[in-house]
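Presented below are the structures under discussion, each in the form of structure tokens.
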Structure P
Amino acid sequence: MIDQAAVRYDPNGLVPVVVQDSVTAQVLMVAYANAEALAATVDTGEAHFWSRSRNELWRKGATSGNTMRVEQMNLDCDADTVLLSVTPTGPACHTGDISCFSPDGAEGFAALERLWSTIAQRARDLPEGSYTAELVRGGVDSPSRKVMEEATEVVLAAKDQDSGGPDRIAEESADLIYHLLVLLAERGTTPRQVIDVLNERAG
């Protein structure tokens, strides 16, 4: 977290807060916080802000349910802007978009982000009746077997173009990606770590 005493607030006692996804690093929203909001964020581990229009403290998702669990909090070099890295439980924007800055064509990546968020939450909470939770309870062997099975299905679909073609490959690939994400969650690995490795390899 941060040294709250070091924060440099504006004359109104506010500091801008940039919120980014802890996995993808996508900027989700920008809001404002006062000392009370920052303290609430630190104390609860959930993003709190100060509403300039209502002049009151608000917890992100208090009404919509789209809360944000704070993974990391940092100050910039001038100590006048806060960066929150969060795990969102739903869209950040009131429009329903994953981000208030969603570019055109980002829907596909947003779907993957929502899928990972759901998988990570169920792997953590292990709710009854959840297939994801069932796989995680089975230990590493359970999702590992499914990854191997689904990888084989992708290869078979690719080789057998007479049986569904590209559509079948897409379906089998979706199953593979889902089970791979479950395996990552079970092992405590995140897609962000995978992306970092890919970025390093890309030079």
Structure Q
Amino acid sequence: MKILVVDDHAIVRKGMIALLKEEILGLEFDESGSTEAALHQVLAYPYALVIADITLPGRSGLDLLKDLRSTQPKLPVLIMSALPEKDYAVRAFKLGASGYLSKQSAADTLVTAVSRVLSGGRYVSPGLAEVLVGTLQQTSFDEPHEALSNRELEVLRLIAESHSLKAIAARLDLSEKTIATYRARISAKLGLATNVELTRYAVQRGLIE
């Protein structure tokens, strides 16, 4: 049984693999540092599970999840990220994730999550379960950014990380005009005009690592 670990930090991949090898017998692992590389690897090998971060070079882990649901619908994907559960977990589950785990979680929580997903189940932390229930009962948005699409949220995050529109376009393989359109939509939805205001908003709400 082999797992593909997708994270742009080698030390994170190595640490996660070492922990899981020690705690769950019989597992083998491959590593990947980007969405594009991971997609090629998944086509070449029938993995039992993909563990992926959201923040990756180029296209995000949510893009990876979306593509995998289209090409490998039965392949379980566990998202593990430092980004806020409240803002990203619901989006991940809507795209078909089998679980969402914070990078701040204890080591035994990772083991529990992986074991559960490999057994055909889903993993939701107790805190996240409350968030999901609240989302189902929600009739309006608590925060303006909750109205952003997945792509708009990603563009906001990249703007807040000081990437230019040209750099964002290259990273996401989209035209600069398309990115400018996303930025205009973000500004309209958040009621913020400048990149400084957008960055301050993202930082204050923990939308970037």
Structure R
Amino acid sequence: MSVPSIVILGGTFDPVHFGHLRAAEEIRETLDMDEFRFLPCGQPPHRDAPHASASQRLEMLRLALADWPDFTVDDREVLRQGPSYMVDTLSDFRTEYPDAALVLVIGQDAANSLDHWHRWRALPGLAHLVIMSRHGDTARYPKAVEDVLLAGKADRPRSLADSPAGRVLNVAIDSLPVSASAIRALISSGRSARFLVPDPVLRYIQQQGLYG
């Protein structure tokens, strides 16, 4: 009997764009879990501070997903003080949902540097890992990371729903050639970001004077 299942896709979403949304839709269709949550990072511990504030990035996500009930926004990292360590976030999820199958989606680049994450070895004990790769991505794991990922290797998506944590699934997706940094650069140079982000997000960016 399957347990409740929650997919978690984290990121800065600075701003959220159609590349994020299309990737999420492909993962949602592949995994077919009960819930899919976007998790905006409050304070990224391993990169420069986002250009938009946490509350602004949260609002852009809510605007982007307002018409899509298959997706929800989880604000726990935005509300929590201090650096947003994923191990703390998953521990919080696990306390709230002790029996659920939790599925953390990360990109190939993030997986390649997983050993730089705070208490990274604890992650498979808290959630399944789905490594999302795009055309041209290459797996380059340090030996310690490779050993952990191989130990939990899963071959089919439905196997993730049968237990709370511990499995690792690789999923290849078709990617849209869109990046948040390119969108910010366009806006900064006075050019339009129309058709790269949802219209409500674009209006919000303009109203808030973001990325100018």
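Quick note: the coordinates plus some simple rules give every number you see, no bench work behind them. None of these values were measured; they are calculated from a predicted model. Cβ atoms are built from the backbone, for glycine too; each structure is taken alone.
Set P, Q, R, criterion distance in nm of label points 7 Å out along Cα→Cβ at positions 5 and 149: the highest-scoring structure is P. Looking at structures P, Q, R, which one was helix-only ellipticity at 222 nm (-39500 (n - 2.57) for each DSSP H run of 4 or more, over all residues; to 500) calculated from, given that it came out as -16500? It must be structure Q, since only it matches.
Please state which of the structures P, Q, R yields 13.3 when Kirkwood radius over Cα pairs in Å, for residues 21-92 alone is computed from it. The correct label is R.
Quick check on the output: 1.8 is distance in nm of label points 7 Å out along Cα→Cβ at positions 77 and 181, derived from one of P, Q, R. Which one produced it? Computed on structure R.
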